Structure I
Amino acid sequence: MAVADEKYDEAHKLKEAGDVEGAVAMWKSILEEHPDHSITHQALAVYLQKMGQNDDAIKHALKVTELIPGDAFSFTQLSVIYQRCGKIQEAEDAMEKSRQIQAAS
């Protein structure tokens, strides 16, 4: 995963420099070789939603919850993505799952 982490960092630098589309393209290329790289899915969820690609954003946010099912933050992020995509019931359900995970730990 070290290679994926390095490429992720390169993509993050592109995003910081204002090249969001370049960063998104690089993040997508990471997943071709490392489909379970969770932070790449997290980044894509956020930036695809900002770019108006809601279905893909949700897909990536859901993938994070599959990869890290016991991580409350992943469900909080999913909730935020759902909310920004206008899916209020799904957002509430994801936030409830986040609360359940937090309460159990």
Structure II
Amino acid sequence: MPHVTLEIPHSLGQEEALRRLKEKADLIRGTYGSQVTDFQQQWSDNALSFSFKTMGVAIQGNMAVGPADVKLDVELPWLAMAFRGTIESKVREEVGKLLA
């Protein structure tokens, strides 16, 4: 499967960025409940492994929270590659707002 890799800078420090992202991950079910199903997450220190389905498409990936940036590596099915630009833009926007 193709990968999308993003690096999103922040100036919060690792602990605050991690706290915000963990809190947001817990809110995804409530916010996007009608669009996201089978949401799974597993935190290990500053790293998150996740998976979910949206519009019948399975998505999985990893996120690492560093002192100055967040790195995401997401596996997208070929079907979703047509929306790669939109997906990247939306993720950058949402994570950027959260870490501002």
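Observations on the model:
- helix-only ellipticity at 222 nm (-39500 (n - 2.57) for each DSSP H run of 4 or more, over all residues; to 500) from the coordinates reads -26500; which among I, II: I
- For 38 (relative contact order in percent (Cα under 8 Å, 6 or more apart), calculated) the corresponding structure among I, II: II
- The maximum of percent of Cα pairs over 19 Å apart, for residues 20-67 alone over structures I, II, that is, the highest value, falls on II.
- When distance in nm of label points 7 Å out along Cα→Cβ at positions 60 and 84 is calculated for each of I, II, the greatest value falls to II.
- Per distance in nm of label points 7 Å out along Cα→Cβ at positions 52 and 76, the highest-valued of structures I, II: I
Here, each number is a calculation from the coordinates, and none is a lab measurement. Treat the numbers as computed from the prediction; the structure is a model and nothing was measured. Cβ atoms are built from the backbone, for glycine too; each structure is taken alone.
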